[in-house]
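Once you scroll down, you'll see the structures, which are given as structure tokens.
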Structure I
Amino acid sequence: MTHLRPAQPTDAGAVGAILSGFIDGTPWMPRIHTRAEDLSFAGHMIEQGWVTVAEQSGAVRAFSARNGTDVHALYVSDAAQGQGIGAALLSHMQAATDHLTLWTFQANTGAQRFYLRHGFAEAERTDGSRNDEGLPDIRYDWHKETA
């Protein structure tokens, strides 16, 4: 069973490890920060109150980071892929607001399919000159349906 909760400072290691795991396991993703910097970034997002973690059997398996309507991160560990954890985190964010905006890399076709399945629409494509990685990206927007 998956349990969602606000991240605590002690979760920074697990959150940073999930982020580093994605970078290390994604051939097209350049490593522009050290693993220690990934951990520091995770701690910063947690300090800001942006992070929700998903736990299974007491272990953090995934996390999301949202600041208002901006989704900064949604990552699921390799071991927890395909179990609906990402969808649960996304639904949690969607329940908290009427609108969400996020960016994903054009090379991340799995993320694109995921967000389109969950009601997001492509809003903009860039050549990557505005992100740290220098990779072409896509902005997606989601709006709560009104009755």
Structure II
Amino acid sequence: MSPDNLPLSHISIGVRNFEISRKFYSATLAPLGLGLVYERHLSPSKLEPRTLGFGPDEDNEIVNIFEHGDEAHAPGRGCHFAFNASSRNIVEAFYAAAIANGGVCNGKPGLREHYGQNYFAAFVVDPDGWKLEAVCKSAPVTC
């Protein structure tokens, strides 16, 4: 399926601190193949917030981060964003990068068989309270 046919184009979140979020998301999303593909600083009118965009390439920016200072608030229980990972090692790398860059553990990497036989995931909370997950649903490769 091409990106134009996917039902979700992107997600946008508000954060308090641009630099903290830039560091956290640059490191945390890198294992998933998502890099910083867009960065906008304040517009001359200062009406547009500083913005970060992450994706696999410039044409497929899927995570947008807007700096809104103290007005930024993550939603409460029940809301999180899950990212597909192609291997369990990538789930572990996502988790390690998040924790090393200011994230908080919300579930260490491991099997969650109540979600599926091969559901291997890790859960973190970013510095602003946004809940993130990396998940691999494939069976481990054995030699």
Checklist line | Identity of the structure behind 2.4 (criterion: distance in nm of label points 7 Å out along Cα→Cβ at positions 95 and 111, calculated), options I, II | finding: I
Check: For which of I, II does distance in nm of label points 7 Å out along Cα→Cβ at positions 31 and 55, calculated from the coordinates, equal 3.0?
Finding: I
Item checked: Read-out relative contact order in percent (Cα under 8 Å, 6 or more apart), computed value 23, structure in I, II -> II
Notebook entry, point to check: Thinking of I, II, which structure, once Cα extents along the principal axes in Å, for residues 39-126 alone is computed, gives back 37, 28, 25?
Noted result: I
Item checked: helix-only ellipticity at 222 nm (-39500 (n - 2.57) for each DSSP H run of 4 or more, over all residues; to 500) derived as -9500 - corresponding label from I, II -> I
Item checked: Structure responsible for 0.45, with FRET efficiency 1/(1 + (r/R0)^6) of positions 71 and 135 (r between Cβ atoms, R0 = 30 Å, to 0.05) calculated and labels I, II on offer -> II
Item checked: Top of I, II by distance in nm of label points 7 Å out along Cα→Cβ at positions 7 and 23, largest first -> II
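Throughout, read-outs are computed from the coordinates displayed, never taken from laboratory work. What you see is a predicted model; the values in this text were computed from it and never measured. Cβ atoms are built from the backbone, for glycine too; each structure is taken alone.
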